[in-house]
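Here, each number is a calculation from the coordinates, and none is a lab measurement. Since the structure is predicted, the reported quantities are computational estimates derived from the model, not experimental observations. Cβ atoms are built from the backbone, for glycine too; each structure is taken alone.
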Structure P
Amino acid sequence: MREIKLGGLAPRIPPNEVVMFARGLAMMADAGLPVLDCFRVLTEQTDNQAFERVIRDVARNVAEGTCLAAALEKHPKVFDLMFIKMVAAGETGGVLPELLRRVALFIEKSVKAKQRIKAGMVYPAAITGVATVTVGILLVYVIPVFAEVYADLGQTLPTPTRLTIGLSQWLREYFHLLIVGLSSSLLGARATYRTARGRAVLDRWVLGVPVLGEVARAVGVARFAHNMAALLGAGITAVDSLSITAGTLGNKSMENAVLYTRDRLKEGETLARPLVASQVFPSMVCHMIAVGENTGALDKVLRNVASFYEEEVDRSVAQLNALMEPAIMVVLGVVLGAIVVSMYLPIFQIGNLVQ
């Protein structure tokens with residue numbers, strides 16, 4: 001669940017607020033506290049004014065006779081479709097506290113997974129940023145000093161030196177064009193990614209990238225398995241579970257595969273076969289789902305798959321870091337080494353002439 005913003009300059013509502021709301025409501029409902037009293041306590045406990053307004057509005061709707069799921073549905077930026085469906089299933093089946101605890105656990109796991117991935121990317125991103133700034137400073141401020149010195153010597157410079165000085169001059173004169181070009185490329189990529197077709201193409205390409213694709217696939221499979229297990233365990237039909245889960249995977253290619261599976265399921269097909277045909281989900285996952293369908297223990301199998309792939313996310317991120325860090329250092333060493341050597345070549349030539 002992403003952090004959201006409630007219009008204008010209102011403060012953000014982080015996922016941990018929603019987790020505390022779900023856990024608190026479950027605990028008080030288990031204790032037999034009237035629902036309106038639960039909302040009063042939850043309102044007093046939160047320090048987030050925007051979320052306080054949301055809780056008050058939900059309480060007002062419930063007091064007017066609206067069921068809890070319908071009241072939550074009026075705030076889709078705070079409570080996503082899965083949250084609402086789980087609450088609806090809990091109200092219908094009389095197991096609301098248990099399902100609230102499940103959805104709180106799901107949100108916590110999703111947040112932790114994102115934090116692990118972000119934490120793994122901090123060091124490579126920092127090295128890349130420092131390297132870019134260092135190379136920029138050398139080209140913009142240091143190389144021109146060497147260029148002036150060599151110009152006074154009046155000698156023909158080696159080709160690498162001329163190329164480095166030319167790159168420095170171009171960067172100083174056309175830096176604004178470089179910024180415009182990079183900004184335009186990023187905006188173009190962002191606009192393309194916002195289209196359904198563009199996002200599907202880019203996300204499928206990401207899945208094919210070594211190591212990075214493994215991370216994206218592991219994240220998507222973990223979310224799929226965890227969401228499906230929770231929804232099926234709550235008594236929600238497989239078709240509705242697939243519809244809800246599809247939008248939570250973070251990868252359009254995998255989302256399309258799940259929606260394709262949903263459509264085939266409506267036609268009487270099993271769950272595993274369309275997933276195999278999509279060639280997006282790992283074969284092991286598809287085989288385990290087939291076993292779960294045959295044994296009638298699909299939600300249990302999916303929980304095991306989710307646990308396995310949550311560990312796989314950690315392993316893939318660690319592997320990605322292990323490959324990225326030395327690769328970045330090698331590239332940085334080659335670039336800086338090439339700049340330094342190219343600028344000292346004329347000095348070496350002068351030394352040879354003197355001898």
Structure Q
Amino acid sequence: MLLKINPRTQALEAVASDWTPKELALERYLITHEEGTVPILSDTVFREPLLLVRNQVQTGAGKRADILALDRHGNGVVIELKRNAGRLGVETQALQYIADFSQYRGRHFLRKFPEVTEANLRSILGSEIDLDKINQRSRVILVAQSFDDGIYALGEWLSTKGVGFRCIAYHPVQIGKDQFLSFSVAFDRSVDALYPLSFGTTLREPGIFWHNIAHADPAWWNHLVTHQQIPACFQNAPGDQGEKILTRYIAGDRIVAYAKGYGAVGWGEVVDPRTYRLLSPGDEDDVLGGECRHRLKVRWKAVTTDLAQALPAETIRKDFDIYHPLSTSVSIDPDSGRRLLDALSQRFGKAKATTA
């Protein structure tokens with residue numbers, strides 16, 4: 001919620017607004033297109049990468065679900081949007097949709113929704129993709145301005161039955177001609193089984209991963225190279241998705257840096273995951289003015305300082321069968337990844353040592 005300071009009393013007051021977007025407009029705001037083609041949902045809002053399957057999707061009973069998506073583990077996510085308050089009944093509607101969509105699993109799901117291509121799945125699920133295990137579990141996300149307590153009680157019960165349940169509250173504000181939306185997680189009971197630990201466990205072998213540098217800006221990229229860092233953004237808060245992504249890396253993981261619109265701009269190696277830190281606002285490394293303050297040290301092996309010299313995503317797909325990432329971090333098949341690292345080393349040469 002956006003608050004203003006009363007100049008007379010110095011008290012915080014909610015900013016009143018008559019503007020509320022219609023549900024279809026809210027739906028459009030939540031959907032973006034990576035690289036201009038692939039539809040995904042805003043990870044800033046949902047706190048995780050979600051691949052759009054279809055919006056306004058018709059169920060077997062002839063009803064329409066607002067949004068059907070897949071998360072990074074291939075689980076189905078039904079998202080229901082309400083313009084105002086979320087009251088008892090909306091979650092039952094979403095559960096009806098889950099019951100309908102859950103019958104489509106694995107390759108059957110892909111035949112039912114042909115717009116979900118293998119390329120897009122690889123871009124968000126990484127090299128561990130198993131097409132036979134798509135949509136093994138389903139969960140619900142509700143988006144509304146407020147929620148009845150009864151919805152939270154039902155969410156608690158559903159989580160004990162293995163159904164993940166999340167409520168995201170939004171607050172619309174119009175100031176002059178400018179319109180703003182703020183989002184916050186009001187309730188979250190995501191079932192642990194929906195989030196496999198294979199990526200995060202220190203028992204795994206080092207792997208190869210795409211890592212999106214977030215801003216395809218030469219000065220930003222050169223800062224990361226000079227200071228031997230990879231970033232993550234999200235809410236720039238302790239425990240958020242940015243911290244989780246960077247602290248899942250282990251020593252020996254190799255990172256392929258990706259700049260949106262350009263491609264692979266270099267690769268490096270994680271030496272010590274304990275070098276992770278969340279910068280304080282105003283830190284000397286806080287060159288984006290508060291954005292992307294999660295950082296992890298890497299040792300760059302081969303990089304370009306000119307984004308225009310990047311190895312294009314299309315070339316990488318054709319030559320190595322590796323698809324560009326749709327989320328911050330995506331695993332790469334080890335054999336294909338090693339060939340890509342060799343190609344980047346030949347293209348860019350050895351990175352210069354730095355004492356930063």
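Given that helix-only ellipticity at 222 nm (-39500 (n - 2.57) for each DSSP H run of 4 or more, over all residues; to 500), derived from a single structure, equals -27500, which label among P, Q identifies that structure? Going label by label, the one that fits is P. Starting from the value 21.0: which structure in P, Q was mean count of other Cβ atoms within 10 Å over residues 133-140 calculated from? Going through each structure in turn, the value belongs to Q. Can you spot which of P, Q the value 2.9 was calculated from, given it is distance in nm of label points 7 Å out along Cα→Cβ at positions 309 and 333? This value belongs to structure Q.
Looking across P, Q, the calculation of log10 I(q)/I(0) by the Debye sum over Cα atoms at q = 0.09 Å⁻¹ that yields -0.68 traces back to P. Looking at FRET efficiency 1/(1 + (r/R0)^6) of positions 13 and 253 (r between Cβ atoms, R0 = 41 Å, to 0.05) over structures P, Q, structure P comes out largest.
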